[in-house]
Structure I
Amino acid sequence: MEDYYYYEDDYGDEEGESQDSALGDAYSTAKSLMGTNPLQCVAGLLAVERDDSSGGKWTFKSLKALVKVSRQMGAYEDMLRYYERVCTFNHKDVDKGSLQKAMTKFIDESQRVPVDYLGRALRTTAEVTSRDLKAYSRLWFNAKVKYATLLLDANDVGSVISEIEPVLAWCKEEDPLGFKKGSQLFFCYALLLQAYTVGRDWKKVRDMFFSTISIVNTIAPSRVVGSVLECGGKMYVCYRDWQSAFQTFSAAFRYYNEGGDPRRINCLKYLVLTCLLSGSDVDLFAAPETRAYEEVAEIVPFSGLVKAYRRNDVQRFLSTADLVRQCFTAEPAVLVCLDLLLDNLRLRALVAFASPYERLSMQRLQSVLLVDKDEVDRLCLRAVSEGVLRAKLDNENGVVIMNGESEVGPETERLLAFDRWVNALHEFNKRSYKDIERNL
């Protein structure tokens, strides 16, 4: 009797192996049709799932293949339905490592799926993995960050912040296993920084920027570092710290360029404007890394802007500035740069044009600077107060009279003294600001 049971059990094992082999053959046959006959592939995979009475590994493999073929066919609702079953699959033959591998592969291969469906898949992934962060922490983090990135692309600032906050809290938790989360923290800060920049909350941008660049012992991708520095540059533009803005945009451009990121073109535009506003004499397009972009259609107006500014050519600057404004319709903070540059250019042109003369008609200056009389008055007063032009205004006769240093009157001296006081206060403020930055 014992021998009878022994052989009966052995026969049962052989029967199970035979069924497993048949399911494997059916799965392979169905999967091979994925590229040539996707509908037949779907039918074959569903048959494998139906015939797998144990609902084990062949069901799991079939579901994964159904996700893939549905994506290829553009049947995204079916894709999500099968993917949700993959995420929640529970069987002794399929461990957590296999589940994580399947979900990770799906996310990596689904970047071209329409945004709405990709967002739903990422939400499903984040929800499922959040139930067991000990096993799925990396996958949960990646799903949350990718979903927040989609929200950022849609300019949904509030949702980005609410999506990242729990991830940020997780990054800051004490990890008993010694898992270093500096890189994850950097990614979170970078996303929040971009969200605050889109929302133009410059106070939060400033705080987040210094928090981000203070993270050490992490090596982030060039594109992420570039985006952080670009946000910092825009913040400096808002605070009109042109030198810091120029240096920060310069670093951002280098990172974008190293990573081959297309955002380098837009960053180069900011770099050109802040270079001029900082008073730097650097010829940006003389460097090998920027020379290659001088003839790019989007950069040509900016190259022309630099040439017009260096030559004090107001007419050419104005015509070129109109083209530049079209590049920044959604960037009011940067549009201010053009107005400031134009004002600086007119001041430079005024000083350069007036220098050889002893008396100069205001009407003549109006035609040179392309402004009205009131604006000429303002520019002359600014030039005198900044000490770049020794002159006085004769409004009765409509002329500007150039003076030697010994001929400067008490009113002009008062203006010059006031200007020196303002400049000293401004320099003190800048030094204090940088000291505070270093201590943050």
Structure II
Amino acid sequence: MASTAPGAGGALDFIVYGNNHYPGWIMAGFAVRIPRTTCRLFGGIKATSTLKNTAILVHGPKGCVYHINYILGMRGDRPPEIFSTCLEEDDVIFGAEERLENAINELDAALSPDLIIVFSCCASSIIGEDVAGAVHASNARARVIGIDTGGFEGDHISGCAETLSRLATELSTPGLTKKPFAVNIIGMLRAGPDLQELKSILANAQIEVNAVLAADARVADLENLGRAALNLVVCEVTGKNAAEALEQRFGTPYIVPGLPIGPGPTREFLEEVTRELGVPWTPDPESSSNLPVQHSRSDWKIAVVSGPTRAVSMTRFLAGIGIEPAMVVIDIDSGNVDRIRALAGERCRILVSPEQNEIREALADCRIDILIGGMMELPLCTGTGIRHIDMMHGSQKTLGEAGTRNLLSILAEERDE
């Protein structure tokens, strides 16, 4: 565990992690250690990285693609082949729109994709490259969408949200017949076990998943977005804009039901969805009877670090098995702080959009034993005695009955160590 060292008057001067001493104060912001947000381009690529038969082209220097591809791989994703126009100094000085147009046509001829997505970046945005003009000038057979993801204009969250919204509005086909008991899943980006479990949960209530925006989707799936009777936003900060765009375009209502983590939340998830659709549904009283008996560790001090939608759902799951998180960190406040407080109790420390230093200090101050988060939090745990559980990057089952069993098994292993 980390130890703290007080200075004059008992103020925290530094935190000791192994052989490293970190300042206990937060700097004014001119020198930020490990920023917890990244650029719009990362968000755009993350939103589209699992689309089927899609080519992603970044109009910018080669470093942008190299680093994003590397980071996605480190986070446990399977990044697609992402292409770059590899801008050089002369391109920055004299412009490179012809280069971009040629790259679009080359990808179209070589790969025969259904969709080509062209992202700008800091460099191409600063020099005023006309990405939209190059998109329109290309003679590609594929659908081509140009999206402005200049890094100085926002962060990865806004880049992801804008990209999903553009996909929804530009690819969806108007005038299609609606399916009365079908839903779209909006804001799910990973086509892993949780997506399959969510589809299974809905199928048990005779609800069809019409399309997913955007995990594992094909262009044909996104063209049919307007057929759904209801949109389910599973990540509010990245999916709500797209849901609002679809509501305006097709009149399709949307809800933000929360993630079905745990038996009670899964039942309530289905109750809300079936009520909105007008689907008759009766809960199965035996659905959670075979779950393992829990021996909760109320003395555990657990931190949850996540986006707000998953943070609320994970906090609720933990509270349901007798563990009130000692600390919850969310990257943006979408009105969920009060909900987290009600679930976790008054003693829980809640941080909104903190810097890495602030999280490091709070982990030590709260004497955290286990951190449930993602790969960004792994360095915070290394060498501190805090055990790290990655629940955020798609490889773990967390939803429904299968997810409950998996979560309980992981926590039981931690308990027995």
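Readers should treat all values here as calculations from the given coordinates under stated rules, not as data from a laboratory. Quantities reported herein were computed from a predicted structural model and do not represent experimental measurements. Cβ atoms are built from the backbone, for glycine too; each structure is taken alone.
Structure data summary
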{"item": "For 69, 23, 15 (semi-axes √(5λ) of the Cα gyration tensor in Å, calculated) the corresponding structure among I, II", "result": "I"}
{"item": "Comparison of I, II by mean count of other Cβ atoms within 10 Å over residues 62-69 - largest value held by", "result": "I"}
{"item": "If distance in nm of label points 7 Å out along Cα→Cβ at positions 126 and 230 is computed and equals 2.2, the structure in I, II", "result": "I"}
{"item": "At a computed -12000 (helix-only ellipticity at 222 nm (-39500 (n - 2.57) for each DSSP H run of 4 or more, over all residues; to 500)), which of I, II", "result": "II"}
{"item": "With mean count of other Cβ atoms within 10 Å over residues 318-325 derived as 16.1, matching label from I, II", "result": "I"}
{"item": "Relative contact order in percent (Cα under 8 Å, 6 or more apart) - highest-scoring structure of I, II", "result": "II"}
